[in-house]
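Student: Scrolling down, you'll hit the structures one after another.
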Structure P
């Protein structure tokens, strides 16, 4: 839950500039106009720096980065992989 909150706060403050107060956990970023291509680059950079993980080009897909739920599950998976490597 903490990852979702951190991501939501980052997106609201840095990409949406406070225009929304919250983001539904399952709201599709593209369909709802939450993130455009530059927004996705920003969130990828934030994730890589904040959680010390590397997102490969082939991992930049809606199943991993399309919603708050998807992103938080993806980050947890990547962090677990790094911990066991």
Structure Q
């Protein structure tokens, strides 16, 4: 994790994703800057992608909402992408 880009948002994202998946040690978050703010790419272990996306993307949407609220504390906007 690149701690200098949206540290509160990254911490919230890591906590939520590790709480949802079966293998929390396999969760990796890569942060990068883009035109709109910060992009956070989440990689999870085999078989856990369905857990973080959820039915019809509801879990992913909820994760994005929570991380967006945490990013407000950092003063940036974030974009969360789940990388397969």
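We did not get these values from a lab; they are worked out from the coordinates using the rules stated. Just so it is clear, the structure is predicted and the values come from calculations on it, not from any experiment. Cβ atoms are built from the backbone, for glycine too; each structure is taken alone.
Student: Of the structures labelled P, Q, one was used to calculate relative contact order in percent (Cα under 8 Å, 6 or more apart), giving 36. Name it.
Tutor: Values: P: 33; Q: 36.
It was calculated from structure Q.
Student: For distance in nm of label points 7 Å out along Cα→Cβ at positions 26 and 42, the calculated result is 2.7, so let me know which of P, Q that is.
Tutor: Values: P: 2.7; Q: 1.5.
Label of the originating structure: P.
Student: With Cα extents along the principal axes in Å derived from the coordinates and found to be 33, 24, 20, which of P, Q does the value describe? Mind dumping the intermediate values first?
Tutor: Values: P: 40, 25, 21; Q: 33, 24, 20.
Source structure: Q.
Student: Still on this structure, I have one more. Given a value of -13500 for helix-only ellipticity at 222 nm (-39500 (n - 2.57) for each DSSP H run of 4 or more, over all residues; to 500), point me to the structure among P, Q it was derived from.
Tutor: Numbers: P: -16000; Q: -13500.
Derived from the structure labelled Q.
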